[in-house]
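Values quoted throughout were computed directly from the atomic coordinates according to the rules given, and no laboratory measurement underlies them. Everything numeric in this text was worked out from a predicted model, so none of it was measured. Cβ atoms are built from the backbone, for glycine too; each structure is taken alone.
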Structure I
Amino acid sequence: MSESLDTEKLEREVKSMYQDVAVSTDAEFHFETGRTLAERLGYDSDTLTYVPDEAIDSFAGVGYYFDMAALEPRERVLDLGSGSGLDAFYAAMNVTETGSVTGVDMTPAQVTKANGLAADNGFHNVTFREGYIENLPFEPASFDVVISNGVINLSAEKDQVFEEAHRVLESGGRLVLSDIISEQRLPESIKTDADLWAACIGGAEQATDYTELLETAGFEVLELRENPQYEFRSDQAAHACERYGVKSISLSARKQ
């Protein structure tokens, strides 16, 4: 990736944007949020009734992958970029109280909100920690499954994200995620624009490069599918979709 991307500005903009997502339920973003989005992507409405409403309201994922994840009771799950916690709480319904779910997010407002929701709604096996997905604060082989939804595209160090996911997974563990990728490589004018990164456009890796990064980190990609149910809202994003094939995908991979 280009050295000219202002990564400090990118971090500031991403934190600012997702702090707004955490505290605002009716603000306008370049992406859709909330229950209608979650149900359209594939989340089960009955399961969502057990998820705190405030977590659903702040949901800003880009796809659905829980069918791929096939979570089982007793499994330990890590959610990268957990936000206000919808995916973590949804995962907890699958692993039951015999399992555990840990979320990690770099936005303090999201972590504070999510921990409050876990405590207030009896999710004793769900915890959230402030941290960076490029440098996870966990021991090797701490988890059976790593999940993530619409977050890794925001990282300027995707190779490090996948290496860290590989490190904290048990042998044979699964990485299951939804994210934004592109059919064509984006031009430098887009890839060096922190504003477009924060808008989930500039960081979209070409699909073949994305899977290559996973394989280099030690994963075997098992399945990759597109999520046509996801729609960008901004004019910039719509243009990128049309010109460069920017789109949402879900994939599953196994630690080799």
Structure II
Amino acid sequence: MPEALDRKGDRALYLQIADQLREQVVTGKLAPGSRLPSEHSLMAAYDASRDTVRKAIGVLKAEGRLDSERGRGVTVRTAPPVERLGSDRLARKHRKAGKGAYLADLEASGRTAEIAVTVSTEKASREVAARLGLKAGERVLVRSRRMLADGQPLQLAVSYLPLELVKGTQIEQHDTGPGGTYARLEEMGHRLDRFEERVTARMPSPDEAKSLDLGPGTPVILVARTAYAVGNRPVELCDTTMAADRYELLYEISAQ
């Protein structure tokens, strides 16, 4: 039986129900993949209205703890968040092993990657040109990707590279080969020296929400990365939009 709700307190009833359901998910009482009790059952158990129960369920959906599946109802999400190992994923050892950063992330999580790629060229915007040290209007190669894990969309990524730097190379192809773009850049003599990432968050645009299959109220994490070759030359920008309920960003920081 659920705990009695505090009907005289300041905390809304739907939040109290969400608290109890969340605890059941976290403790495993509601196991991954299991169905949530029906709305009717929850209404009876908590002596609550349908609207109150739906709002409670909506809270946990927005947190990424529940999924709605056609034919199955509301279920406890099975896949844990992917750990994005910020201090390791761009290491040269992964490129030498033939793995790009995203593949390194998913290998650590034991999930299967799927990437849809489109490649084009365009004139650099003022912002992109400034970040790459180009003149506004210079042409850049644009690599856009929609990245999934076990069929679930996780992130959208767009990379910009100076066209004069990569024209005629495998980087212009949909499949850049083992180790990805960074491996090809280093093979061309542009040894990577460092990466800079800026992390922010916001609510998604309608197109982003659709592409990432986001539930209502789910934010996105934005990671703007610049790759620098030796000599402090920026050689690639990568702007990534990540589903915030499907990622944990992990950074190991030395105390030295």
Structure III
Amino acid sequence: MDPHHRTPSTFQPLGALLQCLRFYSRLPVPVLPGEGDPHRLPDFRVVPRMIGPAGLIIGLVPAAVLVLFDRLGLAPLATAFLTLGASMLATGAFHEDGIADMADGFGGGATAARRLEIMTDSRIGTFGGVALVVSTGLRAALLAALLGLVGVWATAAAILAFNAWSRAVGLMPLALLKPAKPDGKSAAVGEPTRQTLGIALALAGAIAGGLLLMAGFPVRRIALSLFVGLAIALIINAWSQKMIGGQTGDVAGGITLLAEMAGLIILSLQ
């Protein structure tokens, strides 16, 4: 059945949280009594309201790895790369796949149809490879820099904060643009309502802002690090509309990583 014509699911916070964790990660997630098929696609019109808390839970994996190897005395850059490796294992490199496909499609196609075809191809091209190298290397360098600037606990707080915030920001293309592929996954899960987007951003913003404030980051720096993610999402939204006539899940994944990188850059400025 077309998800755009279904009756929206009743919002149940715990059930929505578990569905977000299953969709965005490979973490073991229990099945609630009476929940039905745990592997069904979530109804994104309501479920992503809990994407901030889900991102926080997913972020516990890389944050724990960061603290562990820092306490063991490993060099900051090596610790940062292992932290990112743990994050990719926890998510199945979900967002890395998105930014690579988006880079390949936007960079390698001459028409909207060709760009979508490239983005569907499982192979990684030159633009996608470069995007992966740059995004992974930059995040590792930023985490290593933060370890030196603010210490391990504040850096762990930043990881948790942007795991929550960047995923909420990644909803913006899904909520504000029409699916570019009628048979794509972003079309199958449905469009988040404006209310869902607002709740998701507010909850994730409160989580991220609270964590960064407790970690000792200046209020203005915190506000800017969150705002820049929203600005990037709006820019990529406009670019995606021009390049492929809408959005795909890859665009949402690409925005998620870009928002995370931008936030870490702002926090790392001296």
Working back from 17 (relative contact order in percent (Cα under 8 Å, 6 or more apart), computed), options I, II, III, answer is structure II
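Supply the structure label, taken from I, II, III, corresponding to helix-only ellipticity at 222 nm (-39500 (n - 2.57) for each DSSP H run of 4 or more, over all residues; to 500) with the calculated value -23500. Don't skip to the answer; put the middle values down first.
Values: I: -11000; II: -8000; III: -23500.
Going through each structure in turn, the value belongs to III.
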Distance in nm of label points 7 Å out along Cα→Cβ at positions 136 and 152 gets 2.4 when computed on, of labels I, II, III, structure III
If you rank structures I, II, III by percent of Cα pairs over 33 Å apart, the highest one is II
